[in-house]
Structure I
Amino acid sequence: MGLNLAQKIISAHLVEGEMKKGSEIALRIDQTLTQDATGTMAYLEFESMGVPRVRTELSVAYIDHNTLQNGFMNADDHNYIRTCAKKYGLVFSRPGNGICHQVHLERFGAPGKTLIGSDSHTPTGGGIGMLAFGAGGLDVAVAMGGGAYHITMPSVVRVELTGKLPDWVSAKDVILEILRRLSVKGGVGKIIEYSGEGVKTLSVPERGTITNMGAELGASTSIFPSDENTRAFLKAQGREECFVPLCADEDAVYDEEITVELDKLVPLAACPHSPDNVKTVEELGGIKVDQVCIGSCTNSSFADLLKVAHILKGKTVCETVGLSIAPGSKQVFGMLAGCGALADLIQSGARILESACGPCIGMGQSPGSGGVSLRTFNRNFLGRSGTADASVYLVSPETAAVSALTGVLTDPRRLGEMPAFGMPGAFVINDNMLVPPAPPEKAGEVEILRGPNIKPFPQGSPIAESIECECILKVGDNITTDHIMPAGAKILPYRSNIPYLSRFCFAVCDESFAERAKEKNGGIIVGGENYGQGSSREHAALVPLYLGVKAVIAKSFARIHKANLINAGILPLVFRNKEDYEKIKQGSRLSIPDVKTGLANGEFTLVCDGENIPLASELSAREKDILSAGGLLQYTKTRVQK
């Protein structure tokens, strides 16, 4: 029996466990990445381990999220990350060099390598044939220190691509179609592996768009084979020596298989407020558009923006529409300028933003009250844009560009025959914004700069014999990390300051939550299906820990957030009978007796206002040890000391 592509890379990096679906495995990690919204915490955690230098093949610290310099906080965090990188052996990508996933694909991604990053869209690396996972900052810190990355062995889903995309239909429409079919929880516990003749028609940047939004499926990761298109991309980036051909064996076995006929796809849009709320552009009709934003780690490649420039050339953006465009990297920005496409964008009336995440993470360009915003991004969660009552639609760059001209949601196929947009034979290479680390013999001379906004992070306590408290919040299905710990220009600068950040915890759902949690000395949160979907931000676990949350009980959890809760020392429990969710109300008195016994056997009893409710914990032996120790940091320190 042959191996699929994911199994091949896993087997080559397996250090513990067996490739048995549902069992825990540990992987050797070749590369790590962080970004600045999560990076400060990751490096504080790395420092606390006492490891003098990173032990990976490559670790990169990117500055791409918190680039809006409104006050001293972001600049101080960047200096902290820069000096940590210099001292501990990381490459530092300076502000303006680009979005981590775009730059990593261009300059560092390599087929067959493993990568984890403190950003949920790290699976973008699957577009170049990497096995790339989004993870919490503490998991990344452990990997930087030479530790393995632990994950439950996923099932592997084969997505066969047939045919070729029609004119003006793009890779964004491919992943929106898959989201339409599978939903935002359809990929939980799964690796999405692409194959078929249609793969050969897609460039590495197009593949990166598809693997990027695999995060919205809840998938562990997504991956494409490494083929001649991969070689051509690496050669054009001056890195052909990194090429390794990789594909599944002909007799590989998969847990599920689906087929997507590329030639039958049409332009699609994800409607408010979920990436899986997908309809065709045609059936949505001519919705009036107030704003268009093009960019993000999903759709800001050179090829994407060449198409946008072609559509806008010689025309003017509709007078009622605000159009902003953010090239994904300095390389993309420079090449657009060099070929004249940047001038076409500027002349159309587009506002050109720096090469950063920007509006995707709520850093500027918020729509007007009740506005309709078309975005080529990966998430359209309620309030993420910075405007609570805005309606955000996720679309392709082609749909976004033509709609910016017409002022209404418009099918780009009306443009007629599409010119060929081939990948350049050589990208312009200039790595002057990548700062190398100090050599080991000079590392001791580097001073770590810590601004006043950088506060100690909370640490969990060894698990208690029993938990007695109140249900301090009850929420529904598909609660995102944006609900738990919002993004945006108002809040992101305080990612290094957990006490201040705690004021905004769950503010999207209940503005009084933080105050109530402090008054009640913490408690238990109850949630529905897919609790914690979205970003990898561990702040969505660290802030509840700071506020005294002892456990989260849900119908089901998103993978990364569940891991972050465990890493923080918060007990994640699931209802044995999902209908018992209805028995708990906010304010109910709750108790969980014999916690240590329950942790050992996976069976818990919740006493809610005198009624017994059976709960379960779906935890590996290692995760049980982490919770017993009070979190991953304490667990790791103990092992290092031993």
Structure II
Amino acid sequence: MCKYIYISLLSFFFAVAPGYGQTELPDSGIVIKSYKIDPATLIPNEVPLDTSFEPVFRYNPIEYKSFANTFLGNSGQAAITNDFFNRNNNQTFLFSTALDMYMYNPYNIYHFNTRKPFTELKYLSSGNRDNSEQYLSFLHSQNVNQNLNIGLLYDLIASKGMYLDQNISTNRFNLFSSYTKDNYSFYTSVQFNGHKAQENGGLFDISAFVNQNSEALNYRMFLSDANSQYKNVNVFFTQKLNLSEIVKDSLYKSRFDNFAVHHTLNYDRRIKYYSDNISSSDTLNYYQNQYYSVSEVVDSAFYHNLSNRFDLSVNMINGSQEFRIYMKHEFKKFAFAPPAELSYDQGGNTIDTVIRSYKKDIYNDISIGGQLIGKLKTWSYTIDGQLFLTGYNIGDVFTEATFIKNFKRKGLVSLNARVSSLNPSYFLNHYGSSHFIWNNDFGKTESTQIALRYSNDSKISARASVSLFNDYVYLDTLALPVQLKPEIMVLGFFMDKTFIWGPFHNKHELLIQKSTHDAISLPLFSYANRSWFQADLFHDALKFQIGGELYYFTKYYGDAYMAATGNFYRQNEAEIGNYPFVKGFLNVKIKTLRFTIQYTNALAGLIDANYFMAYRYPNFNSSIKFGLAWTFND
């Protein structure tokens, strides 16, 4: 079904776009504007499109989003950020948590308004036939007229990996459109996210790898015939209608003292499959339990959510203050395939066996909320609150407030506070599969998070954060969910600063974190340094950077990864870290063409091969990577 929707939408786009062409828009001096939808307010905020070296240099999406990560080593494989304050700690679909950094959603994609058609191509390649890695991205956007924009975005990550049974393929497709005219506007997008991966369970003998006793493809892995697959479809549409006429004065400045109604529809469908074939004579014992009587098994989990949100807002004081109230309905369905016991009679004997069954739960969640958004001179603020009245999340409360102070010297300070009491994910309470069964009745997790941020135009930013949890739920050393009664506190400090001395640039990123309980294990100290020489030639028509990068984190009990559920979990068998990841690079920009060549993990083979970013999963060995990005505004 999804395939036919995909083909129909793509056919519609290519049929409509050339027919309309790009209408020449009034010359405002700005060729392209880009926006992202705020997930809390559903307001499109202008966000500059990054046309620097960074999107090409950080070819792996997780590196672009976070410099410190727990990662399985092969581009496209499971990953979570080690910056705890940027983690999604309320993941509805448990089995996609470690893939979310790759996947498109309505809030991390761009919308555009452009005077000329805009196209961007990206391509990266590395490795040989045995361990090739490729990344491809295509983006196109154009205005049909002054008010309507349409576009598409397609990404592919395909990598065989450097070690056995590590092949992955990730496809991401996004159609988007926006319209704004007078009293009415809408933003819409359709995402298709797909991920296929071989699961090898990690290294069987870590010491043999660290001592470099063999070639990469000769190291024994725990699993040799296991695969996972993830599919996600998301349809998003938000619209706004002003109920009062917008009045323009002689300077053509709009006055927004009016009421407005908003409607947002979001359909989110996610499916996770896992299969393996483990012989009864297997001696590695990767899994403690095998609930089926056959060696070949298939697990599945399903989630879908159809939500409608209706807002009523009023703009006051010439648009500087907005107050809104909203009601939201979510139709949720959770399903999975647990093993079930079956007894039958055979020749007068009772035979007990286990078969694959089907369990589903359906909920109708209704919530109400309110928001206050405003600006007072150099201050801006957003206050948000939500209460669930029915459904799986009945009684859940979420509140958040953000205050931002802008300074005359182009700097700002922001204070963010969140307080919530939320039910754990459905799948943390209920799940059954080939190797895992649990049925919990966890209570709500109460959390408080406060973050103070500062940034300015001197290329410096800093953040100090604290989080408190009561009844925190995590995956223990058996990869099973448990609820911890003692209060947990996590403290964090992040800073990045770039120094410039003529053509010499030096960028530092520092992350310090401490948890009061080993249920949350984080490196105390993570640090990245990037130093380069930059030259701008021929009136900035040609730019190049040549330099190196260092990434380091202190030793800690880094999380392990459970192939069957696709989640990271606690382990206390061995520490990882205390290894310098070094990269050399040359970046070149010729007008709208950006090119990079990189030599990654340059110290591999020169010092002990202790280059793990997750327990039992080594990073790539030394490799040369080539990448380019080409933009067209025509």
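A short reminder: the numbers here are calculations on the coordinates, not readings from a lab. From a predicted model like this one, the values you see are computed outputs, not experimental measurements.
Odds and ends about this structure:
- Among I, II, structure where helix-only ellipticity at 222 nm (-39500 (n - 2.57) for each DSSP H run of 4 or more, over all residues; to 500) as derived comes to -8000: I
- Which of I, II leads on Rg/Rh (Cα atoms, Kirkwood Rh), for residues 60-403 alone, largest value: II
- Value 11, calculated as relative contact order in percent (Cα under 8 Å, 6 or more apart), assigned to which of I, II: II
- Identity of the structure behind -0.67 (criterion: log10 I(q)/I(0) by the Debye sum over Cα atoms at q = 0.12 Å⁻¹, for residues 412-587 alone, calculated), options I, II: I
- Ranked by Kirkwood radius over Cα pairs in Å, structures I, II are led by II, which has the greatest value.
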